[in-house]
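As structure tokens, here come the structures.
Just so it is clear, none of the values below were taken in a lab; they were calculated from the coordinates. The structure presented is a predicted model; accordingly, all values stated were derived computationally and were not measured. Cβ atoms are built from the backbone, for glycine too; each structure is taken alone.
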Structure 1
């Protein structure tokens with residue numbers, strides 16, 4: 001199922017946020033498992049970036065009006081649109097992405 005442009009942008013932001021969360025955790029406790037989780041999320045981000053590039057969409061982080069929002073600007077086909085997303089809304093999705101990646105890494109580690 002192909003994602004719409006808006007769904008693709010939101011998915012990218014969720015995955016990028018999850019990768020940032022993992023990067024902060026790695027700085028505190030850089031276990032091999034955490035690094036593998038971060039790398040798995042990074043591979044998904046790479047695929048999303050390729051699809052964004054194919055659709056000629058650029059996302060740039062922007063300042064939000066309040067600390068409870070993520071701000072970003074989307075450039076597509078010469079048009080620019082600024083958006084904000086509540087952190088609390090995507091936090092559950094970010095936690096789910098990290099849990100899914102952790103489960104995949106744990107499954108891979110058990111095979112070894």
Structure 2
């Protein structure tokens with residue numbers, strides 16, 4: 001595992017690594033695709049996990065109602081799975097939802113063990 005993993009709000013420089021990660025999952029049929037343009041418009045909904053200056057994970061919040069958000073586009077780069085990075089991202093997204101005053105959070109996943 002990288003020495004330090006930081007979970008933070010996404011910034012414009014993250015669009016390309018976000019696109020590459022999400023596109024890789026989308027090509028496998030396990031995540032909905034997102035264009036670079038959509039990512040740029042929705043960047044404020046994303047958090048990233050960063051290690052050694054590289055984006056190694058991502059996730060986003062999508063508001064579904066006044067009191068409900070969905071965690072979406074949760075992915076971890078190959079070589080970094082199984083290290084608790086996804087859990088850190090979910091915690092950061094949960095913290096962000098609570099900060100926005102949204103009490104209910106849902107997620108759909110292919111990973112039973114998640």
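Observations on the model:
- Among candidates 1, 2, the computation of Rg and Dmax of the Cα atoms in Å, for residues 31-70 alone that gave 12.0, 37 used structure 2.
- Value 3.1, calculated as distance in nm of label points 7 Å out along Cα→Cβ at positions 63 and 95, assigned to which of 1, 2: 1
- For helix-only ellipticity at 222 nm (-39500 (n - 2.57) for each DSSP H run of 4 or more, over all residues; to 500) computed as -9000, the structure of 1, 2 it came from: 2
- Ranked by mean count of other Cβ atoms within 10 Å over residues 7-14, structures 1, 2 are topped by 1, which has the highest value.
- Structure responsible for 115, with volume of the Cα convex hull per residue in Å³ calculated and labels 1, 2 on offer: 1
- With Kirkwood radius over Cα pairs in Å, for residues 55-102 alone derived as 11.3, matching label from 1, 2: 2
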